[in-house]
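Where a number appears in this text, it was derived from the coordinates with a stated rule and is not lab data. If you're wondering where the values come from, they're calculated on a predicted model, not measured in any experiment. Cβ atoms are built from the backbone, for glycine too; each structure is taken alone.
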Structure 1
Amino acid sequence: MAAHRARRWTLGGLVSLVAAALVTAVLITTTGSGANRASAAPTAVTWSDDFDGSAGSAPDPAKWTIETGGSGNGNHELQYYTPGNRNAALDGEGHLVITARKNTDSALQCWNGTCQYSSARLNTARTFSQAYGHFESRIKIPRGRGVWPAFWMLGNDLGSAGWPNSGEIDIMENVGHEPGVVHGTIHGPGYSGSGGLGAAYTLPDGKAFADDFHVFAVDWSPTAITWSVDGHVYETRTPADLGGKKWVYDHPFFLILNLAVGGDWPGSPDSATSFPQTMTIDYVRVSTSDTGGSTGSTGKSGAMKGIGGMCVDVAGASTTDGTPIQLHDCTGADAQKWTLGSDGTVRALGKCLDVRGGSTGDGTPVQLYTCNGSKAQQWTYTAAHDLTNVGADKCLDATGGSAADGTRLQIWTCGGTANQKWIVG
């Protein structure tokens with residue numbers, strides 16, 4: 001089980017990457033082929049990668065960072081993670097293929113000498129992170145003793161909090177000598193490594209995961225994380241499972257895909273393990289599903305999070321009429337605590353979220369203002385996580401699609417984009 005490994009992050013590699021988190025996202029579970037994905041008609045998908053591109057091209061650098069090195073990642077792994085498209089490339093048919101092969105390059109040095117294998121590991125630490133929602137990938141994994149494919153997440157505060165305090169959610173891990181079994185696990189302070197909390201899912205009828213694509217997913221809310229394979233739920237974890245230890249799944253996490261070789265948990269490949277081995281990813285999608293902590297109902301209160309997991313904030317915590325509303329790192333301050341009122345208002349610091357001048361034009365800034373019952377202060381919060389101003393029939397929007405600290409909020413024609421999606425509570 002995943003509980004047998006100590007950690008899987010690279011201190012020198014990942015900590016330097018966790019500087020910026022960008023978007024929130026959505027998806028619908030489907031077990032069809034890439035050609036059938038469109039028929040699923042996912043709503044409000046705000047981050048995804050379908051790996052469309054020419055054969056041999058590297059993964060999109062606007063979405064993925066490719067890690068490099070042969071440190072063993074704290075698990076005595078035997079591979080060197082290479083840059084570019086050497087071991088991670090599109091196949092031209094809508095897939096990303098991560099290939100583990102025997103190494104013939106003497107220049108690749110690992111913790112134990114010249115590396116025996118090469119492979120790839122990708123993350124979204126610089127480009128995307130999200131708190132809560134539905135996280136899903138459709139993957140065909142490799143087979144054979146000593147291979148270790150994974151789809152997982154780490155907290156975006158890894159650089160400051162360190163592991164395991166930042167948290168880890170393993171959506172799918174497989175060790176090659178268990179061809180029909182995958183594992184889902186959480187790691188946090190006091191329950192990491194061998195103490196990680198997880199469960200296994202076994203395919204029926206003796207089938208192997210390497211024989212076909214399967215959909216691996218988690219649904220994550222403020223109070224629970226639930227794992228599924230092909231839509232079959234097999235595990236749920238809540239704070240009650242921790243025996244008083246800290247639940248650290250309350251902030252954005254970023255995504256990781258990798259194919260390791262060897263290590264303390266899977267052991268080394270043996271004479272029956274053939275190379276190259278491939279991990280083929282059809283897509284990755286993320287959603288701000290209703291399990292992420294919001295519905296269209298009134299009475300919700302708490303932080304209002306948008307693109308990049310950033311909080312809606314009253315600038316300077318001022319209560320002066322006309323104070324700008326912005327995105328800001330979440331601090332838990334009163335200036336970031338909002339209530340969806342039964343009267344249609346959205347309130348903080350005793351005043352209302354207001355469209356300046358009652359304007360209906362795209363780009364009109366929103367502000368804090370004394371509540372007056374006008375349509376400029378009437379909002380509808382939808383099941384799709386739009387916050388729509390009644391007077392303008394337009395959506396609350398982060399200017400320019402930015403997730404930067406201090407980004408001003410405005411109204412804009414509703415487009416279903418990431419910078420118009422909000423989670424309350």
Structure 2
Amino acid sequence: MYGTPSPLVIDRGHVIDPVNSIDRVARLLIVDGRIKALDPADGDVPHDAQWIDAADKIVAPGLVDLGAELRQPGREEDETIQSGSNAALAGGYTSVLCCSNTNPVIDSAAAVELVIQMSQRVGGVRVFPIACLSKGREAEQMAELAILHEAGAIGFSDSPRPMPNDALLKRALDYCRMLDLPIFDRPEVPGLAEGGVMHDGCVSLSLGLKGLPSEAEDLAIARDVRLAEATKGRLHVGPVSTMGAIDMISRVKARDIVISASVCPQNLHGSDELLRSFDARFKVHPPLRSPRHVETLQNAVADGTIDAIQSGHMPRAREKKGNDLDSAPFGTAALETTLSATITDMVRTGILSWTRAIECLSTNPAKIAKLNAGTLSVGAPADVVVIDPDTTWTVRPENFESKCQSSPMEGRTLHGQVIATIVGGRIVFSPIEALMAGSVG
């Protein structure tokens with residue numbers, strides 16, 4: 001994206017900005033790629049501005065994802081930065097934190113810089129690399145965190161691998177406190193989870209499938225929060241999926257321990273009952289758990305115990321997900337469905353307000369990652385999503401922008417459609433040809 005974008009007016013939209021407690025119909029003016037004004041007078045709008053009529057639409061800060069696998073370099077059969085960026089824009093995302101499990105992994109300054117350069121050439125969603133916490137993602141030696149940060153990494157994680165090395169995690173939290181950077185941990189005890197296919201419960205027992213016990217997550221969370229308390233480092237745990245995890249996170253937050261947590265949309269809707277089909281599209285990580293876990297997670301998002309909803313985008317090629325349930329990898333395409341799933345399962349059911357939903361999908365993720373995003377404040381980068389909240393669509397993965405065509409949402413009718421994704425004041429995605437009302441002179 002080069003040059004200065006034209007001025008843009010988004011008119012008559014229902015503007016939601018949790019940072020500034022805005023929740024009303026308003027006019028938004030964008031000039032030089034930044035938010036210029038809310039409710040500008042007609043005389044303050046540049047004569048060459050383009051207009052979007054957003055009547056009956058939601059206008060919000062662009063979504064921010066706390067961890068999507070873009071797979072490039074090295075695993076392009078699953079996803080590329082181009083296809084992942086296209087998927088993110090179609091889902092209303094303007095910023096995406098990129099996981100470190102590429103090939104080679106992102107554990108060097110050169111690897112960080114390569115991902116940034118490739119994403120800049122694509123010119124779509126803003127991509128922010130999460131670098132490895134350990135060298136080679138082998139959990140033996142801490143990566144050179146300061147050098148990785150200087151190269152452009154905004155945080156550290158071996159996710160989706162958990163961090164089994166307690167001493168390394170403690171040292172890293174101490175070190176990152178000085179850098180004021182977050183560590184993202186996918187909480188799981190590998191020894192308890194090894195070989196698991198789905199949630200360990202009545203359904204897995206009846207199907208004869210090895211389970212992933214909730215205790216594997218609970219014990220890892222207990223360690224994580226204790227180390228966060230001891231070091232006062234910035235720790236984000238997630239995505240989480242168990243009642244035990246929610247209980248511990250709630251208790252440590254009540255003691256003012258700084259920790260944040262996220263959940264995936266598939267864990268806010270589907271339960272392990274879906275695995276009775278033996279369909280690998282329901283083999284996701286963290287796994288779909290029992291209905292009691294689902295209800296607890298929904299309530300935790302509503303009451304603030306969980307801070308953010310992240311996509312859990314783990315794309316895997318068709319030939320990989322086409323295997324039987326035991327041998328198929330965990331994974332799903334989720335960037336294009338997360339917003340609509342949240343609207344359908346959380347907003348329209350009354351569990352979340354629109355403001356809380358945008359807070360979980362945009363404002364809080366930006367705060368956790370310390371990005372200049374997640375707000376429509378005057379002077380902020382003009383990263384905006386325009387949403388039609390009432391349009392319904394049926395999830396057909398063959399139409400995804402992502403190279404991955406596996407989704408537990410397949411066949412569901414979801415509410416809410418992105419009609420424009422704007423990055424730096426430019427409309428970089430819109431499925432509606434007649435969106436622009438044209439220039440006014």
- Query: Out of 1, 2, which structure matches -7500 when helix-only ellipticity at 222 nm (-39500 (n - 2.57) for each DSSP H run of 4 or more, over all residues; to 500) is calculated?
  - Reply: 2
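Looking at structures 1, 2, which one was distance in nm of label points 7 Å out along Cα→Cβ at positions 61 and 333 calculated from, given that it came out as 3.7?
For distance in nm of label points 7 Å out along Cα→Cβ at positions 61 and 333, the value 3.7 is produced by structure 1.
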- Note on the structure: From the coordinates of one of 1, 2, FRET efficiency 1/(1 + (r/R0)^6) of positions 285 and 341 (r between Cβ atoms, R0 = 30 Å, to 0.05) came out at 0.35; that one is structure 1
- Per distance in nm of label points 7 Å out along Cα→Cβ at positions 53 and 69, the highest-valued of structures 1, 2: 2
- Query: One of 1, 2 was used to compute Cα Rg over 2.2 N^0.38 Å, for residues 237-412 alone, and the answer was 1.39. Which one was it?
  - Reply: 1
- Matching 24, 14, 8 (semi-axes √(5λ) of the Cα gyration tensor in Å, for residues 181-228 alone, computed) against labels 1, 2 points to structure 1
- Item | Entry that produces 23.2 once mean count of other Cβ atoms within 10 Å over residues 157-164 is calculated, selected from 1, 2 | 2
